[in-house]
Structure formats: C-alpha cells, structure tokens
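Colleague: I've put the structures underneath this note.
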Structure 1
Amino acid sequence: MTAALMSLMLAAALSLFGWTMWRRYRLLAVGQPIDRFQDIPARLQWLFKVGFLQSKMFKEWKPGLMHAIIFWGFVVLGIRTTLLFARAFVPDAALPGVLNVGYSFIKDVMALGVLLMVCYALYRRWVVKPARLTMSKEAELILGLIGTLMVTDFLYDGGEFYAQVKAGTLSAEASASPIGRAVAGVFVASISEGTAHVIGTASYWLHCAVILTFLNILPRSKHFHVITSLINVFFYKTEPKGQLRGIADLEKRVEAGESVGVQQVQQATWKDMLDMYTCTECGRCEVNCPAWQTGKPLSPKKLVMAMRDQLYKREKGLLDGATETDEDKNVVAAVTEEVIWSCTTCRSCEENCPVMIEHVQKIVDMRRYLVMQEASFPKEMTKALRDLEQKSNPWGLPMNKRDEWAKALGVPHISEVPDAEYLYFVGCAGSFDDRAKKVSTALVKILREAKITFGILGKDEGCTGDPARRAGNEYLFEMQAKQNIEVMNGLNIKKVITACPHCFNTIANEYGQFGGKYEVIHHSQLIDTLVKDGRIQIDPSTGHPTTITYHDACYLGRYNDVYDAPRDTIQALGGGVNLVEMARNRQNAFCCGAGGARWLMEEKVGQRVNQTRVEQALEVKPDTIATACPYCLMMIGDGINEKGAGESVKAKDIAELVADRMKSSAPAVEA
C-alpha cells in the first residue's frame, strides 16, 4: 500500500512538474540565440563562488546569512529527501555505515538552522518590513512550507527513535541525531508509543506531500529562482563587464528595414528570459540604483518583473498561437519609456544582484528599438545625436578645433612620433570642455616629466561612440568606432592612454568587436605606476594639510575594477593629505549621474543624482572631491556649486592633484 500510494503521488506530481517545466523551456527557446557555452572554467568559478558560496548575498550580512543557511540547508537536506521517498519502497533505506552517522548529525544541525532562519525571514517580513522587499502572501506560503518540512522531519525522527529512547538503547543514527533524539525524548515523556508512531507516520506523508507541492509551486511563481538561480549564475556573461552586445549585420538589417533592438519580449535573448525567471524580487538592485534613490521611475527590480509578467502574459500566444493585440506584444510599453531613459548604466544593479541578472543590456536593447526604429528619445538629445553624427562630439564644435588645447603645449600628432610609446586618446571632454582641458594639460605635464613619448590624433580623433551606444544608437556607435579603428590601425597603434573611463572602457572592451585590439591603460593606473616607480616625484614643499575624498567613476570602478590605483596615488601625495572614504565607495559607490548618455538629458523628476552624490561627499567634510573621469568632474563640480559649497570644496582630477605637487624636474629613471 505504501509503495503504491507513493508511486501514485510521484507520478501525478512529477508529471505536472514535467509538463510545466517543458512549457517554461519552450518559452525560453522562443528567445533569440546567444552563445553562453564558452569559457566553462570561468562559469564554474562563478557557480562555485556566487552560486554555492552565496558570496553576493553577504553584502548585507544578516539577510545574507539567513538566505545562505536556507540554501545550504536545502543542498544538505536533498539527500534526506531522496532517502525519505526511497523508504516508501525500501523501508530501511539509508546511507552506508559511517556516512549515515555523519550525515545524520549534519542534517539535524542544518535543519534546525533552516527553521531558525525561516522564523527570522518571517520576522523581517512581518515586523522589520524592508522597503526593498516585495511583500506577498506567496513568499509567506513558501516560507511556511519550508518550515513545515523542517518540523515534519524532526517529528518523523521522533516517532522513529521513540522505542530506542524509551529502552535506552540507541542506534548509531539516533545517537548522531540530536534534534530527532530530543523530540523522541519529549514524546516518551508525554505520549504513548502508538501516538508517537501515528505522528511520525503522518509527518512522513505530510513531508513528502509538501515536497511535491513545493516542487509544483516553484515554476509557477516568483520562487522559480529556487530552480533557476544556479543555472542563471552559470550562464552569466564572461565577456568584459563593460562590453555591450552588438547587433549582427546591423547595416544590412537597417537598410532592409528589419527590426532592431527589443520591442517584443521574444526579441530578447533566451538568457534575458532566464534572468526574468530568476529575479528573486529581493530589491538589492533597487536600493542601490541612483535613479530610484533620487525619485526617478526606474526600479531595476520592477523593470525585470514587468518584462517577466509580459513574458508570462504572452505564453499562450507565443507557444499555442493564441490571438494577441499589438498592445499585448509591446514590452517597451509595459516597462514605459520614462523608466528606460532614467538609467545611467552605472551597473550598480548588476553588482548587487545575488543571482547575476544583466539589467543594463536589457535597457540598452529597448533604447535601441526606441532610437533606431521609432526615433523616440528625449528631445534634448536630438542636437547631441546630430552633433555626434556630423562633428563626432556632443558639443557640436568643429572637428578641426579638437587639438587647439594642445597647440600651445606643443603636443605632437602621433604620426610625428614614430617610436611613441603611447597614443594619448584625449576624448571629447578632454578636447572641448574647458574644465576637462585642464586635466588634459595636467596629464601632458606628467607624461613629459616621466619622459614618456606620446602623441595624439588631433583632428583625426573622433568620439569613441560611448554616448551613442549607451543611448541606443548602435548604428552611430559602429560608424564612430570603425572610423577610429581605421585611423588607429593605419597608424599601427598598440598602446593607448586615456583620462576618460568611458573612452577607456569602449576602446579596451568594445573596439575588439570591430577589429580594434589595443593595450589600453587609464591615466589613474599609469600615474600610480609612475609614482611608485619613482619616474615622477612629489615635491614635499608644495604640500599642506588637506582632506580628500575620492569618488569612484562607474566606468572605471564597477565596469573595470580600478579602485586602488587612484587611492594609492592620493595617499602618495604626502604633505598632510588625509584620504577619507564616503559611506558609499568602491563597488558600492553612488553614480554621479552622467553615464548612459544621461549627461546629455535633463533631470526633470526627483533630485538630481549629482547633488545626491555631493551630499554624500560633504558628509565626510572634505576640502577636495577627487575623481578620475571628466564627466564625473563636471557633474561633481556642478553639484558642489548647486549645493552652495563652492567656496570650501573643490572638485579635482587625479592628474591635477599630482601635477600640482609634482617636482618640476624629477631625475630620469630608466624603464
């Protein structure tokens, strides 16, 4: 009877689960192809570190530990679950010998830990109520089911161990099961053996029934991530974090009038859809999003949820051919354009996502549809995009003015220095913006002091295309990138310096998609090396006590992991320099608001992002807010003035700080 009943339960539950999972797989297969089967060793490292060790959960250690213990508990208890189902067919099913003893102890400890963490999770939802969490009865049901599994496991053991505890003769398994043995002791002291047997048997069947119910709830709920999270982590991108996907045969597709970008959910890749399946709705992305935290409509969590809801809403249409309206098909409308254009592409959402969802690419893909298909974008971008196309800079200044800043300094064109060690790629800001040109001048001074041979492209240099690509105009980006690559390859350029993290990221991580492969170094990295090697020296007589806080540029830090070099350089300035950190720094630094071409758009909703960042900086009472990005310098400088702090606080680039304190004639040091 036991085997027959279990066979019936398993057949029904697994058939329903298999049917649901088959439809989920078919829905995933509707997405566009993408190769995520390369770089297996790197993927296995992600799986171990982020998946099994739950490393990203510990950014908030209390809820992180709670979730990790529940996860680890389920991994350990998977063996127990298998054995319990097996006992319907083989009553004494167990691990062999000493393995069973050791496992019984670990299982009891982990099950107790899971039960305690379930109680803590319910406490957080019912009492603490963190704003970032999506509160739902479904989550409470899942936690209740998990708690029931732990309790029924203990009650089952209590019934099994009753006779042994009463007789005082314990088996090796009972001796190694502290919680099960304790429950059996309570039973012996309070109820008869027959009643204990009934409780144990009922707990066994309830435990198995809950497992099978739980299994079928998961793929139909937001808790699908219990099944998909490890898979999603494994398939996370192994390309550079700063590299966006291109569009194959873009020019031909545009000329043929084919759709580009993402307007309907099936135009996203299968990995994008797997991200939608996997969102835990924990809200870690939301509380770290500069747009959301300054009152903008963008919540990365809600964006992914909206895309997921659209995917599920269209399941019958995509799989069964059910009738759909144009409105039903439009995922951009479901997300809304206001949300899509609020993003600064700072990547803080991805940095903090515990299941490694790729938010930025989804937003850029929808921007691509809006810009290239609908010509729909914030009106203030009209001139900037036109200027990028016609004059290869967003200021709209003549290309033949690009090197005017360098003439008085006698900076040569790279073609005039055949043995130059580096091409200094100045960038649009360093060439045209008055504030950023001071950084360009400071860097030239440093390079010359270090006896580094270099040249610039001058009039031959164009915008790298970063603002065009992040704004969704992939066609314009490709045009700009290919023009620069043609020039640089024609001059046999091998090594590039840039003071702009956006230029740095684009040339280093994205130009390779079009045949432009170079060794690229950011000026903060090079300056740090020059100081440490003694090729430039700080003049102690120029020093004076000052407090500096450093703002991490998103495209230097979170995208390219450059955190230590600029800080080491600041600390090397000497002369009473005190480096203090803002509360949000390094991987968790707050964006300045410029990225994603946002500096070309107006902020009409909520507080300005740059003002919020300056407020965070002012909390540590600095004399100087240092950075290593011309756009951050611009935004921080504006924020300082807007907050009325211009008399007491200055914004400066790393290069300016070093140039101001550098000896005018350091002795040459051989490389």
Structure 2
Amino acid sequence: MLCFFIANMSKGKSEQNLLKNEKSPYLLQHAKNPVNWYPWGEKAFEKAKSEDKPIFLSIGYSTCHWCHVMAHESFEDPYVAKLLNKTFISIKVDREERPDIDKIYMTVCQLMTGSGGWPLTIVMTPDKKPFFAGTYFPKESRFGRIGIIDLTKRIDSLWKNERNQLLESSEKIIFALQDVNAESPGSCLTKSVLNSTFSQLSARFDKKNGGFGTAPKFPTPHNLLFLLRYWKRTGDENALAMVEKTLKKMRMGGIYDHIGFGFHRYSTDSDWLVPHFEKMLYDQSLLTLAYVEAYQATDKIEYANTANEIMTYVLRDMTSPEGAFYSAEDADSEGEEGKFYVWSKKEIEEILGVDKTENFSKLYNVKVDGNFLDEATRVKTRKNILHQDFSSTHSSNFDLESARKQLFEAREKRIRPHKDDKVLTDWNGLMIAAFAKACYVLNKPKYIRSAEKAVKFIFNQMKNPDGRLLHRYREGGADILAFLDDYAFLIWGLINLYEATLDTSYLKKAIELTEEQLELFWDTSIGAFFFTAEDAESLLTRQKETYDGAIPSGNSVAMLNLLRLAQLTGNDNYEKKADNLGRVFAENVRANPVAHSLMMVAVDYAVGPTYSLVIAGDTGNEDTNHMLNEIRKQFLPNKSLIFRPTEKINPEIDKYSNFVQFFDKYEGKATAFVCINKSCKAPTNDISKALELLSSKV
C-alpha cells in the first residue's frame, strides 16, 4: 500500500506540509498530503487558539495497514484536505515515537467508544481536551459509519453553534480519564492470583489450535512465559501442554514466514493461517524468549531451531550497520497486503520445477486455486500462504532447506514492504534481552556480540548532552526524552546480558539506570512508576500503565527487574519498591489477572521460592566452566546467577553485590553457594548437588 500511495502523491502537487522536516517515517509518509499537517508542538496549539479552531489529531504508525488506507482515501484527497484545513488545525503523531500521547488519547477513545485501535482519530480543543474520538473513518459515510467528510461538517457546525456542549463534554472526559488513572494501594499479591491467572488462561485456551481466544489471534508470548513458570512451580502438565501446543501451531501456521523467518503481527483467523503481514521487532524479541525458554524447559530442539530462525531474520533484515535494531516491516507492498509473502503454485513450479514443487506443496499446503479466501469476496485467491502439515508425506530425498533457499532468493527480487528504520530504545531493550537469553541458553557467541553492539549504540548515540536517555534515533539524530518502557526494557536487557556474559559493566549499567528510573518516574505519594518522567511535557494526565498487551507494561517489567536486582545486589530497597508497586495495582490485577501476565511472572518471582546462586572459581578453569555450563542448561526462572572470580583480589563484583565478598573456592575447587528464600545452604563443589538445591521447593 505504501508504494502505491506515495506514487499517487507524486502525481499531485509537490508542496510539502510541516511534516517535511520530521524524522519519523510515519510523519514523512504524510509530508506531501494536501492536509496542512503540523507535528505535535506548541506551534500547532497556538495556531488553533489564534484561529479559534479545534484540533484534528491523527495517530498511527508507519506499518499500519488501515493508516495507509485512510491516508489514501482521505488525506491525499484534495476535497477532504480542503475541508480539514478549513475546519481544523491538523496534527499527526507517530504512536511509536510518542507513546505518551498515544496512551492518553487511546484511553480517551476507549472511554468514549468502548474500543480503540489505529489509526486513532481525536478531535479536541486548542488546550488538548478531547470531545470526539474514533479510529478509522472512510471518506464518505457508509453502512452506518460516518465518513470523514460528514464528520468534519458536523463538528464544524457544533464548534460554531453548540460549543458549550462540546466543552462540557470534554470536561467530563477529562474527569473520567483522571478517575481511570486513580490508584488505591491494596494488599500484596500472593500465590492465589497466580492460580487465578492460570484458570483464566485455561478457560480461554484453544485446545485445537493453541493460543487464547478466537479470531483475531495474537501471539502474546508473555502468557507463555507465565505458563512455563506455573508449570515449573506446580508441576501441572496442562500448563506446559498449552505452551507447547501454541508454539508448535504458530510455527507451523501462516503467521510464521517459512521462507524468510520471523513472525507476522497476528492471525486474522483462529487457525494461525491468514496473518496481518506486518512484522514488529517486539514480537520477534518476545517470541524468541518464549521459544528459548521452552527449549530450556523441554530440551526439544525444534524450539531452539525456531528461536535461531527468528534471530536470523532480525540480524539479516532488522539490524542497522551500526548494530541497532529497526522497528518494523510493513504488511503492504505494491498497494497490496501480503503480496511479498504469498505464492501461486505456478510461481513455485517455475523456481523449483514440477517434482520439487509437488513435494514442497504437500508440506506447505500449496493448492492450484490457492489455500485461503479473499477477505472481501470469500473466494479462493489462487495464492497460497505457506503453512506446514507434517502429517503429509514427501520423498525422503527431498531437500527442504535447498527449496526454501531457492524460493527465498527468488522472493528477494520482489518489491519489499516498507521498513520502518527508526531505532527505539524500548524495543531494542527487548531484543537485547532476547539475544542475551538466547546466547545464555544456546551458547551462540554471535548473539552476545549483537546484543553488545546494540547496547553500545544506545549508550553512545541515544543520550542527550545532559546524559539523559532518549527514546528515538533515526538518520543520525536522537530525540524525545525516554519513557518508562525505555528504561525498564533496557534494564531487562542489561540484566540478561550480565547473566550471559558475567561482565559486571552490564550489572553496573543496570543499577545506574534503575536509580535514574526511580528518580525520574517513581510516584513518591503512593508508589509505582509513571509512564513519563517528572520533567517531561505536561499532558492531560500522568498515566501509569499496568496492562500487558502486545507489549508488556513498563511497570510489569520494572517489578521483575527490581526483584532480580535485589537478588543480585542484596539491596532490599529494590525488593521494597517491587512490593509497593504490586500493592498499588493489586486490585486491578486481581480483577483481571490474565491481562497482567508479565506482572504475574514478577509475582511468581516475588512469591518464591527464589534462588540466589554464586559460583566462586578461577576464570576459565575447567571446573568453573563446567559449573556455569551445567547451570545454563536448566530452566530456573527464579534464579539469580553471580560469578565471583577467585583469582582476583577484590573482584569488581564485590562493589555491586553486598553479600559475595567472602565467597571463595572450597578445597581449591570451583564452588557453588546456593541460597533459597534468603536462607543459605552449605557450599558445594558438586554441581549435581547444587542443581538439586536449585530444584527444591523450600
């Protein structure tokens, strides 16, 4: 779709609006619209006040299919643009660049309409108070949905003739918004809420296809991370079965790119067949974590292979020359969603030949008339979305990997979907966490090198002159003060990097960022973290996020980080903050625990048992390496790992962990020191004894 509407714009007038100097790919996509778009800023609001016009706020992102549709239908249309320019001051916002703005006005939309999504459309006063909200609007009214033309005319009339009514409505919305954000700390979250989460997930589980709920079906990998921990805690095989069924069905489904690897955004059906074809960096990172942990838990190589394939995709297509990770790839190419990814049987025959195609077709359900229906006509498309069915047989001498490579090389000659090449600190933090975890478990040094390059990029390129972390980088420039998610997700990555490399510089960075996060985001009145820093731009309200949606909330990740750092450093202030954070959101979580599955991962850690493991030994010695390697094979999610090099006097780890300075080799050999729920056991040179302690429930 992107290539199509850019081509159309080039036929029209060449003037650019005020978005032309922005860095965001999404804003630049709209720089040649005839709509007089403004970027978010005081210039737009002052203009609205001086001309006595309401604000038309449009929020989306560069790989959003329906954002492209609305842009092509309406924002490129001269008549629509003329109406918008006459009636409003129009502002465009990239939700990935300014999640603080998006979160507030998405909450407004949900309050006013009961649902939300992108493109997000808000109409508000010049002082940012909303009085109308919606998502996608067609150009003209149809099937009971008001079109942008009629909507604009209606709001123009109301603004001129019934403004008091609109202002009263906006005040009620602001009151409701502030009421939604009010918290009242409750009692601490306990084991019972873990049981409730499992019960809810069990009730929603699709026993046939895996995943939760019906169509559309999202991967939501943090559900799986919770279930793996619940299985580890209780031994309930149903929890593990839900994880395995989901991971296998997704990997075999059309939601997975079987030719180039990586996962698409979500499935439009319950069978994981027809995806929404965009690829998001955060999905790759969270799914990598889920597949790696499933491999750790089950020792089934298929999960390790899938994780390796996802990371192959990220390294090949989503990594900048400097080592940072790009944000997303579009669903559309040449004006059509999924065109890059689907195949006719004839195309495959031209590449593989008839015999190979028959074998390939049996494995991937390729049909002459296509294997999925057109969404609008419900007729077969003659195109195929590749998905696996290994119950089918194929020739034993058929080289599947060779066929895949042939098709991949052919597909690379197609027009690619648009790539959103901005670098976001929070999403990079998630990918760093995934690469570090994958190296830790799969023993692949190249993954650590990738994670380390990304960390170096962020610390070198994404800080302002005052040393403050920034949110977005693109084309040589970083901007926008970092949000809670940037800190929380990057700290997650740094903690994982420490455990993978045992390089204390990463633990040091994690501690420093945590202290900065507490200073900038902590609510000193009742606790927990605001999404925006104390010195950030003042918006309608200062929100706190707890909902673990497509991406986990910053508070959920921060709670887990605080608990892990408390174990690693011995600093009980971190544990107190985590306890307070859980109490602030306790009532909301109890009311809907399944919507907080990553926070449940943190609660599982908090409830315990938790395990602190210190290995003291000489760096590089065979006995030390043997202990570390055996530990890394185990699925021990509530374990913290510290290495204390005994060949050094006063090793650096002693500066950052206040309880390890007296740990040394026992009888001249590498030694494991295990503490369970802060109760220390006798040191041992026997790794099997240490593993036995780390698997005990008390």
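Colleague: Please compute Rg/Rh (Cα atoms, Kirkwood Rh) for structures 1, 2 and give me the label with the greatest value. Let's see the in-between values first.
Modeller: On the way: 1: 1.06; 2: 0.98.
Largest value of Rg/Rh (Cα atoms, Kirkwood Rh): 1.
Colleague: Could you figure out which one of 1, 2 the value 24.4 for mean count of other Cβ atoms within 10 Å over residues 471-478 was computed from? Each step should come with its number before you reach the end.
Modeller: Working: 1: 24.4; 2: 16.8.
Structure 1 accounts for this read-out.
Colleague: OK, next. Which of the displayed structures (1, 2) returns the greatest value of volume of the Cα convex hull per residue in Å³, for residues 319-398 alone on calculation? Spell out each step's value before the answer.
Modeller: Working: 1: 137; 2: 167.
Sorting by volume of the Cα convex hull per residue in Å³, for residues 319-398 alone in descending order puts 2 first.
Colleague: Quick one: mean count of other Cβ atoms within 10 Å over residues 279-286 came out at 22.9 when computed from one of 1, 2, so which one is it? Mind dumping the intermediate values first?
Modeller: Numbers: 1: 22.9; 2: 25.4.
Going label by label, the one that fits is 1.
Colleague: When you work out distance in nm of label points 7 Å out along Cα→Cβ at positions 183 and 551 for each of the structures 1, 2, which one comes out largest?
Modeller: On the way: 1: 5.7; 2: 1.9.
Structure 1 comes out on top.
Colleague: Consider the structures 1, 2: one of them gives 116 for volume of the Cα convex hull per residue in Å³, for residues 407-446 alone as calculated from the coordinates. Say which. Walk me through the numbers on the way to the answer.
Modeller: On the way: 1: 74; 2: 116.
Going through each structure in turn, the value belongs to 2.
A short reminder: the numbers here are calculations on the coordinates, not readings from a lab. The shown structure was predicted, so the numbers you read here are calculated from the model rather than taken from an experiment. Cβ atoms are built from the backbone, for glycine too; each structure is taken alone.
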